[in-house]
1. Assign the value 3.1, calculated as distance in nm of label points 7 Å out along Cα→Cβ at positions 331 and 355, to the correct structure from I, II.
2. Computing mean count of other Cβ atoms within 10 Å over residues 163-170 gives 22.1 for which of I, II?
3. For which of I, II does Kirkwood radius over Cα pairs in Å, calculated from the coordinates, equal 25.0?
4. With relative contact order in percent (Cα under 8 Å, 6 or more apart) coming out at 23, pick the structure among I, II it was computed from.
5. Of the structures labelled I, II, which one yields 49, 20, 10 when semi-axes √(5λ) of the Cα gyration tensor in Å, for residues 371-538 alone is computed from its coordinates?
6. With FRET efficiency 1/(1 + (r/R0)^6) of positions 155 and 267 (r between Cβ atoms, R0 = 25 Å, to 0.05) coming out at 0.90, pick the structure among I, II it was computed from.
7. State the single structure among I, II that was used to calculate helix-only ellipticity at 222 nm (-39500 (n - 2.57) for each DSSP H run of 4 or more, over all residues; to 500), giving -24000.
8. For the read-out distance in nm of label points 7 Å out along Cα→Cβ at positions 115 and 451, a value of 4.0 was computed from one structure; give its label from I, II.
Structure I
Amino acid sequence: MHKPVSPSRAVGTIPSVSKFLLLASLALGTASAQVVPAPPTPQVGSSNPVTAEPLVPRPPTKPCVVSLLSNAAFENFNGAPLTYAPPAACPGPWAKVVLTADFTVTAGRQFDRSAWFYLGNTNIFYGTTAEPRAALSPSWHVERDLTDLTALFKSPQTGLASIGNIVNSTYTGIIYASAALEFYPASWRAPAPITPDVVVPVSSGNSPVTLNTTTDQATATLNLPRNVEKVYLDVISQSQIGDEFWYLCVPSAVAGELETCGNTAFRETEISIDGTPAGVAPVYPWIYTGGLDPYLWEPITGVQTLDFKPYRVDLTPFAGLLADGTQHTVAVSVYNANGYFLSTANLLVYTDHGSKEVSGGVTSNTLTTPNPEIVQNLSTDATGTTTGTVNVGSNRTFSITGYVNTSHGRVETTVAQKVNFLSAQTFDVNVANGPEIQNLVQTSTVDSETTTRDGFLVEKTSKHISFPLTLDYSFVNNPNGTFTQVVSSNQQNLHTEAKSLNGFSLFQSNSQEQVVSKDTLQFNPDFTVSAPGVGSSSASYRSNDSLGDCYSRSLTAADQKLTSITDGKGCHDHDHWF
């Protein structure tokens with residue numbers, strides 16, 4: 001299970017899983033003293049963490065590189081200070097700004113840890129770390145496109161890199177990290193994009209905000225310029241402690257007999273402005289490298305496990321309101337948070353460069369708070385075995401419209417969305433003597449259409465986002481007193497987007513990511529593992545768009561080693577750098 005604070009606290013909410021995870025970091029080892037960069041491409045036969053996700057595409061210009069962190073050791077909760085100054089040799093404009101980070105954990109025993117980097121209280125990276133083994137010191141590389149934070153990088157900044165970790169005689173793995181920013185000068189082949197003029201963090205200084213209940217909030221008090229034209233919020237909500245396995249939770253009244261967590265399996269990030277609902281962000285069911293069975297995620301990690309992707313919420317209907325010269329509050333909360341979630345967000349503000357002051361407001365808003373429906377069908381027999389199903393669903397349709405009177409005329413924006421969530425769980429549980437079987441099928445989807453009317457021009461952006469998860473878990477008693485645990489997981493992340501202008505198609509894109517893992521573990525009667533997991537896993541990522549760009553990678557693994565890499569299947573070669 002995920003251990004962001006202290007290995008001495010409660011391991012988790014599913015007892016049979018906990019029995020194994022107390023032993024998940026399997027033996028002591030010797031420590032190195034620096035980052036060992038992972039190879040630039042996955043290596044067959046390697047046990048290093050690997051994903052099928054693409055790296056950030058680069059422009060064809062030579063970047064200026066600014067180091068933020070070099071071989072910093074994380075063996076406590078103090079963090080490492082970050083100091084940034086703009087690159088003198090690349091003063092801008094920039095075609096792209098890219099964060100690169102490399103990590104190594106020394107061989108030994110250690111839990112996975114939360115990792116986040118902040119500059120000027122603005123989050124620039126958020127993810128988790130991989131778990132080591134006695135003979136494995138994992139290394140991995142992450143990248144993030146930070147071009148939309150260009151306004152932040154125009155002036156010197158200080159910040160903090162945090163990977164809270166404990167190193168002692170039991171937990172020996174030391175985490176090392178290096179990080180840098182790459183600034184790519186604009187050119188005629190790669191012009192500088194239009195980026196937000198103002199970036200406002202929603203954080204607790206240099207860290208996310210802890211949300212223990214539905215009513216807890218991460219807030220930012222705003223005094224924005226008088227010429228705000230467009231507004232977006234990039235938000236991340238990460239599950240922790242009792243909420244780590246939120247997708248396996250049930251109504252609190254039956255959590256004890258089903259040996260899992262409470263508050264149902266429905267979680268959702270809510271955004272409000274001045275107390276009024278303003279947007280919705282589904283929570284991705286990330287599974288960390290220690291989650292359920294560490295062998296499931298070695299070497300192929302779960303979707304985005306090492307590098308969370310922010311979810312972007314369009315708040316443009318509120319641009320006129322936020323530009324009225326008065327103080328406003330943007331708040332982020334997690335519905336059904338149950339000890340706890342960590343949330344952080346960045347507000348991205350575009351201004352009207354042709355006017356110092358605009359006017360506008362919100363003309364309609366039908367978004368309300370969620371009202372999930374629970375359908376429960378459980379029975380307990382004379383042996384104390386509880387079987388049956390628990391379903392929870394939430395379906396909402398809403399529309400928000402606002403306008404801004406800009407230097408180029410009145411611009412009206414409508415964000416219309418259908419936000420659907422469904423979790424269907426099946427149980428066969430006996431608290432006293434087993435078995436413990438819990439199967440889950442969950443889907444979270446958002447279908448949105450944003451319509452922007454600027455004079456006679458009508459631009460529409462349609463998006464479909466889906467987070468399907470299928471999870472089967474069983475822990476059963478064998479006649480000889482041993483135990484068998486079988487876990488299988490199927491995670492997906494699906495996105496489609498289409499843009500049109502006055503009915504004519506401008507752009508279309510599609511991306512599909514999937515990670516499928518299965519492992520079987522055998523336990524002795526004292527719950528010690530009798531043999532390492534010998535599972536198998538696969539990962540695939542494919543994206544393409546109407547400009548002709550295409551990316552495809554498929555991976556397979558077995559017995560904790562990468563077994564195959566297939567690149568480019570279904571794609572043709574292209575020259576586009578984007």
Structure II
Amino acid sequence: MLTYLALLLPATVVLVLCVGWPLWNIVLRSLNEKGRVAIPDQLYWGHYQAILHDDLLRQVVLHSLMLSAMATIATVMLAFPSAYLISRLSKTLSSLVMVVILAPFWVSIIIRLFAFTTILGQQGIINSALSALGFEPLPLLYNTFATVVGMVAYLLPYLILILVSSMISIDMSLLTAARTMGASERMVFVDIYFPQVRPALLGGSVLVFVLGLSFFLTPVILGGPHDLTIPVFIQQQVLAFQWGKAAAMGVVLLAVSVLGYLVALKIDGKGLLAPPQQGTRGTAAREPVTITPATVCCALILAFSILLLLLPLLVVVPTSFTETTQIRFPPVGFSLKWYVEVFTSELWISAFWKSVRVGIATAIVATVCGISLARIATRTYLPLPKLIIQVLSITPLVVPVILLGIGIYDVQGRLGLLGTDIGLAIAHAALCLPLTFLVMANALNAIDISTEQAAWTMGASGARTFRTVVLPSMVPALVGAMLISFVTSWDEAVLALFQTQFDKTLPVAIYGMLRSGITPAVSAVATIVTVPVLLGSAVIAARALAGRRKQKTG
């Protein structure tokens with residue numbers, strides 16, 4: 001029992017400081033007339049009633065719902081045909097395409113949003129092309145259109161992953177049997193194929209809709225003055241010290257998010273949480289993709305989806321070499337002065353090392369918490385404790401990040417941790433906990449418990465067995481968990497925006513430039529961060545192609 005309590009301690013401290021206590025404070029503030037953290041003698045429901053009756057608050061909620069719905073519809077229209085074609089490709093080729101689609105995950109969302117300001121701006125790629133063709137430039141930036149584009153670019157890989165996992169698990173012999181019975185391709189798709197994919201499509205769509213409601217950075221950077229969403233409203237109210245309205249709106253957003261996740265898991269919990277365990281590898285192994293109007297349309301949509309995901313990563317590189325002080329595409333001249341400015345600027349150097357320090361601390365704290373919870377969850381046979389641990393471990397994933405941001409800001413302000421590396425590392429560790437727990441749990445489940453039992457029979461203690469038998473078998477998982485945690489911390493901007501004021505992380509420094517005035521130095525920083533991802537993706541893709549050629553020649 002004492003061992004289990006010791007294992008629970010690290011994760012418990014992180015979850016209490018970054019989830020439990022902050023959410024409790026937010027609930028108390030929402031029920032206090034003056035928005036204070038105090039248990040009132042009589043509950044005050046005025047802040048919640050204002051959401052229903054105040055025209056501004058009602059408009060904020062409706063606009064948030066509209067934006068999320070538009071982004072969800074657009075994401076589904078791009079993701080379903082793309083996933084369908086990917087699922088029909090060979091294993092090597094589909095893996096290659098997925099590497100390309102997932103490449104943006106390793107690049108900061110701030111950098112991708114900055115790239116969209118270059119693509120959609122008055123002097124961006126699209127308007128420059130229109131001007132060259134003799135057309136007037138279009139208002140593509142700082143409006144609802146730009147916000148939806150940014151949301152779709154972020155949500156698209158999630159839904160493609162969910163749909164591909166479902167589609168490759170379909171037993172293709174059912175489709176073959178239907179064809180032999182005389183069914184047309186349309187009947188095979190409508191009556192047999194689509195019903196098997198529908199749960200994943202519905203569950204994934206609900207998940208995408210809920211994620212869309214929680215967007216903060218995208219409407220702030222790409223949206224206009226009329227794109228006031230729930231997270232943006234919450235941030236504005238907190239900065240104005242109007243905690244009551246902000247807390248009430250946050251509780252409503254949390255309730256919708258929890259409900260949405262429950263609905264998504266109810267519809268297709270297995271498909272959302274676990275990879276398929278059965279089914280054939282698409283039809284490509286036996287039935288090569290035939291050229292039909294449907295497959296051509298899917299190929300065009302897949303190409304557009306890849307362009308939407310990769311173009312922001314590619315466009316920042318040439319703009320960093322411009323000679324002018326304004327960012328435009330194509331760039332004017334060639335100069336390295338912006339890289340010189342980055343490597344000699346105290347602002348960028350300080351932000352870089354701040355992100356490195358916090359990222360390393362986050363990786364250590366999150367991995368320790370994840371492996372502690374996973375150890376208990378995989379070695380206990382009681383269903384209730386296992387369920388409680390699993391629920392607690394994924395809780396930070398369910399809570400909207402804007403709520404964690406304002407809640408942790410409130411708590412750490414009381415504890416004197418604001419602006420410190422350890423305070424931000426603990427906050428980031430809470431975000432990383434669901435990922436490290438899943439990685440560690442899978443690794444521990446793969447270890448045969450009989451090896452531990454053999455060590456026990458030889459007189460080794462539990463701690464020594466774990467250190468000498470279990471940990472050496474988990475080195476790849478440990479490295480993976482730490483790498484994921486570091487990258488997540490390196491990319492995170494919302495929590496860091498509330499936690500840092502003068503000593504900023506790299507994403508917050510870029511965000512400040514986007515809000516105050518963009519210079520090509522931002523492009524140089526973005527290039528430094530993006531190029532390793534592009535090179536890594538290219539290496540993985542090249543190895544996949546080489547493996548495919550080897551299989552063909554062999």
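1. Derived from the structure labelled I.
2. II
3. Value 25.0 for Kirkwood radius over Cα pairs in Å corresponds to I out of I, II.
4. II
5. This figure was derived from I.
6. Only one of I, II returns 0.90 for FRET efficiency 1/(1 + (r/R0)^6) of positions 155 and 267 (r between Cβ atoms, R0 = 25 Å, to 0.05), namely II.
7. II
8. Only structure II yields this read-out.
Every number here is computed from the coordinates shown, using simple stated rules; none is lab data. Owing to the predicted nature of the structure, the values given are computational and were not obtained by experimental measurement. Cβ atoms are built from the backbone, for glycine too; each structure is taken alone.
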